[in-house]
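Please treat every number below as a calculation from the coordinates, not as lab data. Just so we're clear, the structure is a prediction, and the values are computed from it rather than from any experiment. Cβ atoms are built from the backbone, for glycine too; each structure is taken alone.
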Structure 1
Amino acid sequence: MCILHTKRFFIPCQPVTTTSTFLSAIASSLDVDITKGDPLKLIINTLRAENIPLMLVFDNAESFWFDYKIQPHARTILRHICSICTITLLLTIRGTERPNVTLWDPLPLLGPFTLPHARDVFLQIATDVEPDASLDNLLMMVDCVPLALSLLARRCQIMGESAASLCSRWEREHIELLKLGGVEADDNIDISIKLSLDSPLMRGNGNALRLLSVVSHFPAGISNEACSSMSLTDAELSAAEFLLRRLSLTYSPVSGWITTLEPIRAYMRQQDHLQVDDLHAIENWHVNLASTHGHHPDDAEFPLASGKLIVNNTNISFVLRSHIQQHRDLAVLANAILAFSAFLQWTRPNGDLLEMLLSASTNDLDRHVKARCLQRLGNILLLQNQHQKAQLKLEEAHLVFINIGDRLGAAQCLRSVGNILRVRNQYKEAWLKLEEAQLIFIDIGDRLGAAQCLRSLGNILRMQNQYEEARLKLEEARSIFIDTGDQLGAARCLQLLGTILRMQSQYEEALLKLEEARSIFVHIGDRRGVARCQENLGDTLRMQNQYEEARSVLEEARLIFIDLGDRLGTAHCLQRLGDILQMQDRYEEAQSKLEEARLIFIDISARLEVAQCLQSLAHILRVQNQHNEARLKLEEARLVFIDIGHRLGAAQCLQSLGDMLRVQNHYDEAQLKLEEARPIFIDIDDRVGAARCLQSLAHILEMQNQYEQAQLRLEEARSIFIDLGDQLAAAQCTERLDNIMRELSRDQAKLHSGCVP
């Protein structure tokens, strides 16, 4: 049908309350006088008499279709109309139902806009508003519902309010912002919602209103499993849910879940239809879920428990927070919060509930529970890289555990403090704490705790480039983890062993260890472990010049870290991505990534990583011939490395400074730097670093025509590279040696010819 040549009639149905008023509405639009006979016959005859295509638009069709008194007669009327081949019907109706009067052409359901479309519509109305983050925030607050955003836009247009102001007001006023006055649905969203709630279908099923009230009370909606705690039979629940879906008052974002749009939620909360028994039943369901499903990732039940807690996470937090604010039985509530926080610690670390509980219950918790809360909060803060706050909480917990005679708790706190000191590069202090904790664990027969200390001690040795000693500690710890059935602990040891192999340029073996560790982390559902393995795998691929594969793996890791709120992990990925871009000569992009990473590292006091970023930025400046700026960065980095006792970093800075001075023909200064760096590399068993120093020293000697000494250094460097399996570096040495041999032959020829005195 060509719409341009179609005669159209608009039939408003909202006032329809009886069959006769329905017929009157149709007749009025068609200009039919129904006083002259049977209304239906007059209407049908009028329609048949038209010899061009007709379109009849029935607006608010739910008014007659959802009224069981009118519906049978309306069905007959519509079927008569549909029998006329020149007629097209278009019905607007609340809900998803297509009235069974004909075969309908499918049309997409009308729902919320996408964010870009919502933004466009809003700005068409409120033309002076800036399209910024505040506007997007506002639109998402009302779920991009067309009527809601239209009303907010009109408010901006009339009052000149900003989107940021309306965001703030929505937090306080909610549904009141969606009322512009008057009695028309277009000016007042609660009138529009009330039309659905007052429909005959809703009036005929009180359970539907009960269910909608519950769904609206909880910020994320509610699971079908939680609904089962209400005092309704399965049949009653099913009928209520079906009705709400039929009227588009609720929807299911995923299977087994019921939720509603934010304007409906805000309206229902204002009406306060929620029954106390329903609220308590569902709150208790969430508290019980939190209490019984806080598992360690190594538990067999963790994947299933984790799935349940993740989907109910928002509601559990909402319920527990409400109970704390109401000061409801905090001693009992503490166990649920501890269990739920344990789950959060392994998935999305968040200590807000523990902070609230400790602030609200100074005298309500016994000392042991308080110490456990402090301990768990400290461990979560450690994962969030808030090291100073974490240390204070753990030291406070440690004192409480000592006072109540809990040696296990005290040892666990010592171990965590040791790990904080390790992360902050305070290796000596960390070592003392970890050894003290290890002795307590051994004394009380806790092999697992002792193994965890061993792993941390091995990690400290790794950070200090004492690779063989580190490997021995980690292998010992891994053996205990395997023996005690702790897959998580064993996987973390594998990951660290893989990192050591990478640092020793044993890339294939490193990849095998890291892939094995990653598989275990995936199996037990430890996303942080997966991300760390991805990060290490990306590093290993980068060292093998597989840049695109490395970038892909690191981007995947970065997204996981962002989702977990792990700023240190996120910054590490940015740092490595910057290094890869640098290797690909994409210097501007590399600088951007490295600066972004450096700022995060500074903010979380990660001094080692700050120095490493300075190193990389110096290299970029150097290849761009900005030597003075590069030198300043390297000197700054070197001082940080020295201050934190990181000998490898300090040696690498010396080497880079030497190379830079060499390129600038400052041979004496360059030689001093390289000769200072080389013994450090030898002492920490970094043969690659030592060999590269030899290469650079040989180059300096060659430039000064000291060919025999250059030859000796190049031969030594080549021997190391061959031993390490670095064929490319060995070939470069061979090429330089050939040049030197030619120069030596030329000099000898000059001597024999008498050209050289």
Structure 2
Amino acid sequence: MASRGEFAIIRLNNPPVNSLGLTTRTYILDQLACAQSNSSIKGIILVGENGTFSAGADIREFSNQTEAFGSPMLTEVVDGIENFAKPIVAAIEGVALGGGCEVALASHFRVAKASARFGLPEVNIGLVPGAGGTQRLPRLVAMEAALDMMLTGKMISATKALELGLVDAICGLQEDLLETAVGFLTKALQDPQFHLASRRASLKTYRSPSTESIQLLKKAEKDIQKRWPSGNEPKIGIIKALEAGMKGYAEGLREEQRIFMELISSSQSRARRYLFFSERKTFDLPKSNKTGHAIKKVGVIGAGTMGSGIAICLLRAGYEVVLVESNQQGLERGLTTIKGVFMGDVSKGRLTVEKAAAIKSRLVSSLEFSQLSEVDMVIEAVYENMALKKEIFARLDTICPSRCILCSNTSTLDIDEIASATSRPQSVVGMHFFSPAHLMRLCEIIRGNQSCVEALSVVMQVAKKIGKVAVLVGNCHGFVANRMFFKYASEAQFMVEEGCSPEQIDRVMRQYGFAIGPMQTGDVAGLDIQWKVRQELGLTNPSKRDPKERWCGIGDMLCELGRLGQKVGKGWYVYNKNSFTPNSDPELTDILARYRSAHGIIPRSADSFTDQEILERCLYPVFNEGLKILEEGIASKASDIDVIWAYGFSFPVWKGGPMFQADEIGLEKLLLGLKKYHELFPNVHYWRPAKLFDELVKKGNSVLSYRKSKRSQSVTGLQSKL
């Protein structure tokens, strides 16, 4: 333990984020004991090494309760800090998150670097703050602010923390944090009014008056029940702990501990923790021996919704962007979209006028491909048409420098065929953004047969820099995301064909946890998106379809009638002008009746479709296709599939993802279900069970533990080379 004058310095040093594992917890209490026995020590400064205070508990320990709850537990540490007989200052830089924030809350003073951030994000892993956070925070800040921090899990800046009363002083970026903390504590001890008990949060009452707190908590619970009808246990748990805390700190702490222990063993928390680590594993690719060139200037082809969204992502990350469009009207529309987003950021205080001007200076727009002659990377974002994409890539091949990486934002098309239009297929990579690109976090990175390791590595790094969760996948129709989603959407349409209503299907899937169901998802995305894909594949032409394969043409029919979805006010539902709310449409009932009559389909009664049948018929094809994707090596591991579905299609995070759920339900049960539906619908290919089911069931293995052993041109094979 070091010292600075009469103050002891306790340094948290558990790289990379100073997580509060058992060893670190023991260290803190040992150091406090040494300081207590040393009469020359008048106070303690608790500071983090490695440029950060602490990102909280070691989440990996939660799967091993011997370590997670081994003595001393984090509750013992924070109580030891708060009840220490000498004043303790938490000197915070980097982040103080979760348990790290709770350590700071238990300290008697908090001094923060101006760049520091604070948060209690436990709700994101299916938990409540478990070391007094629900009780100390509302005793230091107003209830509204405490609720917002805990229910959203979002971080706040040091400036905001000072404004709320969470920190006592801010240290400038150029100032020495430790020196500032020493000066602050020296001054505090010289204050004749100073009394240690007054600095202990547990001895305080809630900052907000009782009547105001009660109203806020009731409103928050009502809003949560309405917005998240399922998977809301951690949020409701936070409110219950806060309500208990109104009776006193001890009562509130007991309720917090009860809820925490109940949640930590729940399937929801296990699922959320699994996704937490799965997201980080998507970037866990070994480095190539060769380093790719630095990317500074990026070209974007197409200024439509997708292209302008991609340009916004790149500009926010600091890249120079050259936006190319084929016509002036489209270009101006795209520029208006881009300007609107950044001006919106300015109006909301997220961006200064000066920074917005600096961003604008990095954007060049043009109708000429020649402007792409000096870019380091280009992302094509035109609509899904192979002939058009090949024409564009052939032009890029002659214009862009040899070092340039050529990317296609395709959602379904063959990357190898696109690459064949160039003399550099090794430099062609797929980047499947999700719309709107500047808001959706997922990006599938598609490896073509000849895509080189260096190009893939650079593209993954760019995706990470622009804030995307990038998942490396193999090349096949639809890749991972859409290949699975098409089965989900297709079976939903089959049920409508048979007599189920779109409202029934969407209601069941919302109750399961999706933000919106498959029918409304189609409307939001645009029914013409999949229609164009089907046209590209020739599937809208009956003569080109496999006569043995069952086909549902309702989606095509709606598009032919101009019902393209929300953007035109009608699809599966009708929408009022400037409204996102879906409304049932009596006209659709007549359309469906005519369709069934024309195809000789006798519908079932709507009430004959149980919720369980709807769930199974929507989800079982997704589970099945996921196993086929693993068999083929299109995805290297099950967790990649789950990340794709969590971030691409809002699969409920408290259920972990389709592959996580496959294991939760049980592979034997799923296999029986698939066989049942395959017997009912033998001419629907996606009901044919994946061969991998038999292998896993026979060996008693889980989907999550599966790793493809064969090394080929699959993503699995690629990772062995990276």
Structure 3
Amino acid sequence: MKKIIGIILKTVAALAGIVLTVIVAFGIAFNTSKVQQRLLHTATAMLEERLLTRVVIDSIHIGLLNQDVYLYGLQVDDRQKRRMLQLDELSLDVDLLPLLSDEVCIRNATVRGLSAELHKDSTDSVANYQFVIDAFKKQKKDQREQKNKPQAGEKSHKKLVLNLNNVLVERIAVNFDDKHAQLDKITLKQQGETRRKGVLTGLRYDFTQRTKKGPVPTKLHLLSMHYDEKDGHRQVEIDSLRFITNNGKPRKNANKPKRGFFDVGHFNVLARLKADVDYMEKDSVHVVLQELTAQDPISGIDIRNIQCHAGIKNQIVHLQDVIVKQITTELHIDEAFLQLPSKKKGIPFTYRTGTIHGRAILKDISRPFAPVLRNFKLPLNLRCRMSGDKDGMQFSNIVVNTDDKQLHVTAKGYITNLKDKYQMKVHFDILSCVAKGTIKEKVINQFVVKKFMMKQLDALGTLNITGGFNVLWKREEFMANVRTALGNMSINFAIDENNKYLDGHVTTTNLHLGRVMDMPQLGPIAANADFHVDISKPRTAQMRRIKGGKLPICTVTATIDKCSYMGVSASDLKAKIESDGAVAEGYVYTTGKVADLSCQFSFTNTNEMKKTKIKPGIRFNLFGRGDDFETRLQKKKQKEAEKQQKAAEKAARKQQKAAEKAARKQKEAEEDALREQQKAAEKAARKAEKEARKQQKAAEKAARKAEKEARKAAERAAKEQQTD
């Protein structure tokens, strides 16, 4: 879009230059309206001849005494006879005397009401403004050839120097296909010989980003920008710059509470900027960024300030003294280098930093990136270095610690395939991690998760950890060697985010498990175990609604190389624990030539392991070996299950019989009620019939009486007639 605006401004400048050339050439000698009208027609004809399209200029005004030029109502059509360019007013206040010294001095320049309709239907088609570019390219080429042609006695000419003092630009609107740019006003004023001030207001740029996931309508609105230049020092201040995107789809975190609100398809960022440009040449710039803030209340982006010194030379950006502040986080970067890409030179984008150090509270990034950190208020001191390119990042010299030094971590890592989330890999090597005192519980308490075996974790004392982890698509892998005051462990586990299970393996050669679990009778242990934990909230919530409980829902299978219990040593033991969340049941057994030893146990709370129910067992093999312990236990469980099933079937049959009996009683009651209703209906019918016969007899009697009365009346009437 910048290129298009530049083309428009160059086109306007070229059109104004042609008009100005004609005016200066003839206006000095002819300063009458008639001559000006003739010059107007001549300039219009020249433009139409050059562009081969319709050009209209309403009027021009030349003031020789005031040395000013006004152009009103410029219209240029494209080759399809559509209005392409329209300019309401162009005025130039020119100082002609400096022309003698090869200097063009424009005291005042005004552009009002510029609108352009630019189109390029497809990549294969020609833009509707291309003919203007071609026309002026040809003109410039002809001018260069004429200039380079040797002339007899020709003197060398200096290049013209342009001095532009005061500029006013108002009401600019440019449409280029689906891109729309609009500008309310630009003012640039010269104050004295060494100072210049400018103000830009009401810049709006609407366009559509073309992404792999579809079009993203984007808006860039700038309320105002102030520019102040004095003695070569420039200061820029941007107030209320708003960046908005809306792809018309639900946010990525919709119905996914674990995801952050960051979504490039939904931005509403309000930013402010203040910077000093103290050096600017063709290929070199030095900027002091004094203030940069950016807030998006929906996504949670909240950058309170960014400060730095930035120098650009030969496409290399050198940053120094970078300070990044969030709500409670502040990071410092001593220096950083960015190599800007160049397709022509085959130079890729790369970057590297010096030492990054500061104090971070992870809650600051929770809303946009990791809601699980929303309560992480523990201050962490950070130090690291970073480098990378467009495809990956590398981290080195990582040091993280707390103020009290109870937590101290050193690490390194990398991220690959940044552009493909399905192939992206995050890997970190934990070179050392020391966690002392209560810091383990403090760190875990920063997360909103159900906490298990915290008492056992505290019993381990200081943790010394080395290892690493991988973050892959829908999967996290962890590897660690842990040294504690009660023994050492090697742990590997992975979290399956698709199926919501945690699977892992742990090995120890000498762990005081009894002291960890608060079971004094149990001595040191050497063992390895596999564990499988259900971490699905819907599944575990359903199980807890049924059974309650304070245990994880998991299965542990172990091989114990050696251990001791109540002073009795044992080796080559097999063990298994199954927990449904409410009760954990398990067993330990070993086989011998003479006898098989076993021990069954159960518990309901890992913080009260002294209450563990233990049931020892022994089986002699004097008359030959039978089934092994697991087979016998499986058969026992199978019998218990069959017994429970039979009891359930018996209860079901009993319940069914009771239901059938209740149904029969209900049916009999309904039949009795129906018979009673039928009898009552028959009785009511007989009563109604009797009443009807009674009413019928009364009606017949009344009819006979009326008939008798009528006969008597007729007879009386006949007698009276005979008497008369």
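Of the structures labelled 1, 2, 3, which one yields 110 when volume of the Cα convex hull per residue in Å³, for residues 176-239 alone is computed from its coordinates? Working shown, then result.
Details: 1: 101; 2: 147; 3: 110.
Working through the options, I get structure 3.
Given that helix-only ellipticity at 222 nm (-39500 (n - 2.57) for each DSSP H run of 4 or more, over all residues; to 500), derived from a single structure, equals -23000, which label among 1, 2, 3 identifies that structure?
Traced to structure 1.
Which structure, out of 1, 2, 3, was Cα Rg over 2.2 N^0.38 Å calculated from, if the result is 1.75? For Cα Rg over 2.2 N^0.38 Å, the value 1.75 is produced by structure 3. If P(r) over Cα pairs in 10 Å bins from 0, in percent, for residues 392-487 alone computes to 17, 49, 30, 3, 0, which of 1, 2, 3 did it come from? Clearly, the read-out refers to 2. Of the structures labelled 1, 2, 3, which one yields 0.25 when FRET efficiency 1/(1 + (r/R0)^6) of positions 568 and 680 (r between Cβ atoms, R0 = 30 Å, to 0.05) is computed from its coordinates? Among 1, 2, 3, the structure yielding 0.25 for FRET efficiency 1/(1 + (r/R0)^6) of positions 568 and 680 (r between Cβ atoms, R0 = 30 Å, to 0.05) is 2.
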